[in-house]
Structure I
Amino acid sequence: MSESSHTSTAAVQIGCDATPSFIDWLAQIGGSLMVSTYQAGKVAMIGWGGERVTLLMREFDKPLGMACQTEDSEDGRPQRVRRIVMATRHDVSSFTDAPPLAHQYIEDQPGRYDALYLPRVTYHTGDLQTHDVAIAGDDVYLVATRFSCLAKLSVDYGFQTVWKPPFVTDVVPEDRCHLNGLAVVDGQPKYVTALGTTDTPGGWRERKADGGVLLDVESGETLIDNLSMPHSPRWHRDRLWLLDSGRGRLLRMDPKDGQVETVAELPGYLRGLCLIGDWAVVGLCKIRERHVFGGLPIQERYDHLQCGVAIVDTRSGAMVGMFEFTHGCEELFDVKFLPNVFRPMIVNLDRPEAREAITNEESSFWIRPSAAITPTR
C-alpha cells in the first residue's frame with residue numbers, strides 16, 4: 001500500500017504518493033531528500049519520521065539550483081550537510097544548520113525536526129536566470145544562464161565571469177546557448193551542459209530536441225553532442241553522469257575513453273540528479289507548455305509523463321521506487337541528498353523564526369517571547 005500526503009498553502013495544494021519500495025529505500029538510506037520546484041515556488045524536504053515518509057514544503061521565489069557542503073570527516077564517510085546554497089529568482093542564498101535549535105523549533109513538539117537550515121548570507125545577483133550552483137572550496141560557482149557563462153559570487157558585483165563557451169562571443173543578457181548544468185571535479189568546475197552551441201539570442205531553441213551538448217570547461221571541447229535538452233551533470237565514482245532530459249535518459253560517461261552508455265530510461269522530462277552509492281536519485285517533470293518543451297522525443301515515447309523523484313539502481317538500470325507529485329507540482333529542477341538528517345527544516349527570511357534564532361560558534365538561542373527572562377526584584 002502506498003503512502004500519500006497533502007500539504008497546502010493559501011495559493012496551492014500539493015498532493016503526493018510514494019511507492020512501497022520508495023518508502024523502504026528512504027527508511028534504509030540514512031538521510032533525506034531536498035527538491036526544488038521553481039514552477040510551484042517551493043522547496044520540498046522529503047524525510048523519514050521513523051514510521052512514514054514526511055513532506056515539508058517551504059516557499060521560495062523561483063528556487064532552482066542547490067548545492068550542499070558537508071561537515072569535515074576523518075573517516076571519509078558521509079557527514080551531515082552543514083551548509084546549503086540555493087539560487088532563487090534574484091538572489092543566491094546560503095543556509096547553515098543549527099542542530100541545537102532544531103529540537104525546539106516547534107515548542108510544543110520537541111524533537112520533530114533534527115536539522116534547521118537558517119538563512120545566513122544572501123547575494124543579490126539580479127535575475128541571471130541562475131540554474132546550477134556548486135560549492136568549491138571557499139567559492140560558490142553558478143551557471144548564469146541569461147549571460148551564457150559560468151560565474152562566481154562577488155561582494156562587489158552581481159557576478160564575476162569565470163568562463164564562457166568558446167562559441168559564445170560576448171557575455172550579454174541574451175541566453176545564447178542556454179548554459180544550465182555544472183559538475184565540479186577535484187574542487188574545480190569541469191563539465192557543463194548547454195542546450196545548443198549557438199551565439200544568437202535564444203538561438204538554441206531551433207534545435208532544442210537534439211542540439212544539446214556536454215562541454216569540458218578546461219579545453220572548451222564538446223565531449224557529447226546531439227543531446228536533447230541536457231541537464232544536471234554530476235561527478236560520481238570517477239564517472240560523469242548527466243540527464244538527456246528530452247529523451248528521459250540517465251547517461252554515464254567514462255572520461256578515459258569518452259564512451260557513453262544509457263543507464264536508465266524514465267517516464268518524464270528529467271531534471272535534477274544526485275548519486276548515493278549505487279543509487280541515482282532523478283527528478284522527473286511533466287511538460288506544461290509547448291513553446292519551450294514541445295516536440296521532444298520523450299513525448300513520443302510515453303503517453304503520460306510523471307512528476308516526482310525516481311530511485312534508480314545504477315547496476316541494473318531499474319527504477320526501484322518513486323515519490324510522485326500527483327497534483328500542484330509539475331516541474332522540478334534540482335534534487336539533493338542530506339545524509340544523517342531525517343527530519344529537516346529550512347527557513348526563509350520571510351518567516352519570523354529566521355530572526356528569532358541566534359547562533360554563535362559556541363552556543364545557540366531562541367530569542368522569542370516564551371524564552372524571555374522575566375527580571376526579578
Structure II
Amino acid sequence: MSLQSINELKTPAKMLKIYTEHDFLKDDNRKMIFPLLFDIVYVTNDNTRSNFVLTDSLLESDVAIFPVDIVSFLQKDKSNFFENWISKVLECKVPIWVYAAGDFGLTFKNDNVLTFRLGGFNSKLTTNSCIIPCFVNDPYNRILKNDFFVLSKNEKPNIGFVGNANGSLSKLIKEFVLYLRRNIINLKFKYPEDYHPFYPAGKNRHKLLQKIQKDNRIESNFIFRDKYRGGNKNVKDKEKTTLEFFKNIQDNLYTFCLRGNGNFSVRFYEAMVMGRIPVLIDTDVRLPLDNCIDWSKHCVKVSKDSMTQDLMAFHLSKTDDEIKKIQENNRKLVLEKLNRVDYFIQISNLYLKKQ
C-alpha cells in the first residue's frame with residue numbers, strides 16, 4: 001500500500017473502545033506503559049480523544065490492552081496475574097494487545113494476542129507480531145536550532161555515520177561477556193525474552209563502514225566512537241556529542257543504519273524524521289506497517305555483501321527531484337504516520353476493517 005493508501009486509513013471507521021487494567025496506569029509505571037495508553041492517560045489531545053476511548057466493560061470493548069510492558073511484568077509476576085487476565089479476556093472473546101519492550105521482545109503463539117515489539121527476525125516472527133517504530137523526537141528546533149531543508153543530489157552519494165563502531169578484540173570480548181551474562185540471568189530467573197544469537201554490533205559496524213570508506217564512488221563522512229555517546233557522562237559533553245550526531249545526519253543525504261543488540265535500528269527513524277535516506281543493512285528486519293508502506297520508496301535496504309553496489313544502483317536511478325521528494329516524504333511519514341497516536345490509528349483501522 002502506498003502513502004496515499006495510508007492516508008485513507010487516517011479517518012477512523014469508528015472509535016476504538018479499549019478495556020485495560022486501570023490500577024497499573026500510575027506514575028510508577030510511566031516507563032512501562034503500553035505506548036497508546038501513555039498518550040491516552042498522560043498526553044491526551046483531540047487526535048487521541050476522537051479515535052480512542054477507555055471502557056470499564058470488557059464485553060463492550062473492541063480490544064483489551066495489557067497496560068504495561070509484558071517482558072518486565074512477567075519477570076515479577078509470581079501470582080500468575082497475566083495468565084489469569086488472558087484467560088478472563090479470552091472467555092469474553094475479546095482480542096488482546098500486548099507490548100513487549102526491550103531489545104529482544106517476546107513471541108506469543110496465540111492467534112488472539114497481537115504483540116507489539118520493536119524488533120525481531122522477519123522470517124521467525126508470527127503474523128500476529130506488529131513491529132512498532134521507535135518514537136523519536138524532532139531534533140531540528142530542539143537540538144539543531146534550524147528548520148528542515150532538503151539536500152540536492154550530488155554525483156557521489158554522501159553517507160554519514162556517528163556512533164559505536166569498534167573492531168578491536170577487547171571490544172568483541174566485552175560484547176560477548178555482556179551477551180553471555182544476559183542469557184545466564186534470563187535462564188536462571190526464567191525471564192521470558194526471545195532468544196537472540198550473539199551479534200557483535202560494534203565489530204560488524206566497523207567492518208562494513210570500512211568497506212564503504214574504501215569505495216571511491218561514495219563520499220563517506222564517518223565518526224567512529226568506542227562507546228555509546230563517546231562515553232561522555234557530563235551534560236555539556238553529552239550535548240556536544242548529540243549535536244555532532246544529528247549534524248552528521250543533517251549534512252549527509254544517506255545515513256548508515258545497522259542493528260544493535262536487538263534486530264532494529266533507532267538511527268533509522270532518526271534519519272527518517274530528519275528527512276534523510278536511511279541505508280539499512282538487512283539483517284532479516286521487519287519494518288512497521290510493511291503491508292501498508294512501500295519501504296523501498298523511503299529507504300535503501302541493502303545486503304552486507306552487495307552494500308555499496310546496492311547504494312550506487314539506488315542513487316543512480318533517481319533524479320534530483322526524486323531525491324528531494326523522498327526526503328520530504330520521509331519526514332512527513334514519521335511526523336504524520338509513525339508518531340505514537342497516528343501509528344495506532346492506522347493499526348486500529350486495519351484491525352477494525354477485519355471485524
Structure III
Amino acid sequence: MSRKIKILATIVAAATLTMVSACSSTRSTGSDASTKGPALVGIAMPTRSLQRWVNDGAHLDALLKKDGYKTTLQYADNKVDQQITQIQNMINLNAKVLVVASIDGTALGPVLQKAADQHIKVIAYDRLINATPNVDYYATFDNYKVGQLQGQFIVQKLGLDQGKGPFNLEPFAGSSDDNNAKFFFAGAWDVLSPYVKSGKLTIPSGKKVSADSDWKNISIDAWSSDKAQSEMDNRLNSFYTGNKKVDVVLSPNDSLALGIEQSLDSHGYKVGGNWPLITGQDADLANTKNMLAGKQSMTVWKDTRTLGDEVATMVDQIIKGQPVVTNDTKSYNNGVKIVPSYLLAPMVVTKETVSSKLVDSGFYTAANLGL
C-alpha cells in the first residue's frame with residue numbers, strides 16, 4: 001500500500017541537500033551495513049540534468065532514511081560506465097537492495113551478476129533492466145498507457161474521430177536505449193496510425209513508421225532537448241516552406257517538448273495564432289509554465305512521489321523477508337524473464353487542470369508556477 005505523499009517542499013529540501021553533498025557520498029543513520037546495524041540500500045539514478053530524477057532520488061532517499069535504513073544515492077551524469085562503477089561500489093559496501101534507474105537497460109548484466117552472487121536484490125526503477133536474469137522486481141507507471149493518453153488527446157483535440165482533417169503531424173520518440181520509450185511510442189502510435197493510414201494525419205517530413213517496432217527511426221538520444229530542437233529545426237527548414245505549417249507534434253516527454261517548443265518559437269510560430277498542439281510527459285516545471293503560457297497542450301503526469309512510495313515499500317518487504325507486492329506478472333519481458341512489476345496509473349494534465357492536479361496535490365505550489 002502506498003504511503004502518504006510528501007509535499008513538494010520536503011522533496012526540494014531533500015534534493016538541495018543531495019546536490020550540495022558529494023556525488024558519491026554514503027548517508028548513514030546508524031552503524032555500518034556489515035554489522036547488525038541498519039541495512040544499506042543503494043539508489044542509482046541516471047542524471048541530475050532532468051528535474052524529475054533529482055526529485056525522485058531525493059524522495060526515495062528520504063523515505064528509506066525515515067524507515068531507518070542507510071542509503072547511498074548516486075547520479076551517473078548519463079554515463080553508463082559511471083553508473084556501472086557506482087553500482088559496483090554499492091555492492092562493495094554490502095548493500096542489501098539496489099534500486100536502479102538505468103541509463104542503458106542492456107548494459108548492466110555483468111555488474112548485476114556480481115550483485116546476485118552476493119544475494120543482493122535488485123529493483124528496476126521506472127526503466128526496465130534488460131538482458132539479465134538478475135533483476136528481481138520492476139516498479140514503474142503503465143508506460144503503454146502514457147502513449148495512449150497522448151494519442152487520445154490528439155484525436156480528441158483535433159476532432160479526428162469526427163472526421164476532421166487532414167492535419168500535419170510530426171512524430172518524435174524517446175531515447176533508443178530507454179526501454180520505456182518503446183512503450184510510450186507504441187501506445188501513441190496504436191491510437192494515431194489509423195488516422196495516418198486514412199490520410200487524416202499527414203507527415204510532411206516523411207518521418208513515417210510502418211509499425212510500432214520502427215520507433216527507433218525517430219528516436220532522440222538521451223532525451224535531449226537540444227537534439228530535439230535541432231531535429232525540429234531540420235524538419236521545419238526542409239519541409240515547411242511557404243505557407244505550410246505543422247499542426248501537431250507527438251512529443252513523448254517534456255524534455256523533448258521543450259526543445260521542440262524552442263524551435264517553433266525561433267521559426268515564428270505564435271501562441272494564439274499558428275502554434276501547434278504539442279504533447280508531453282512528466283509535468284516538469286518549465287513545461288508546466290509553458291502549458292500555462294499556451295506553448296504546450298498537455299503533459300502526462302506520473303506522480304513520481306507515488307513511485308518512490310511503492311519502491312520504498314518493496315525495499316522494506318525485501319529486507320524484512322516479506323512477500324513483495326506486485327500487480328503485473330505478464331507485461332514486462334526483459335529478454336530473459338518476465339519481471340514481476342508494480343504499475344501505477346498516469347494522468348493527463350492540461351492548462352485547465354494544473355491547479356487542481358498539480359497544485360492541490362502539493363506537487364507544486366502556486367508560487368512555483370506564478371499563480
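A value of 7.4 for mean projected area of the Cα convex hull in nm², for residues 208-311 alone, calculated from one of I, II, III, originates in structure II.
Upon calculation of Rg/Rh (Cα atoms, Kirkwood Rh), for residues 144-279 alone from the atomic coordinates, which of the structures I, II, III produces 1.02? It would help to have the intermediate numbers written out before the result.
Numbers: I: 0.96; II: 1.02; III: 0.93.
Considering all the candidates, the number was obtained from II.
Each reported figure results from applying straightforward, stated rules to the coordinates on display, with no laboratory input. From a predicted model like this one, the values you see are computed outputs, not experimental measurements.
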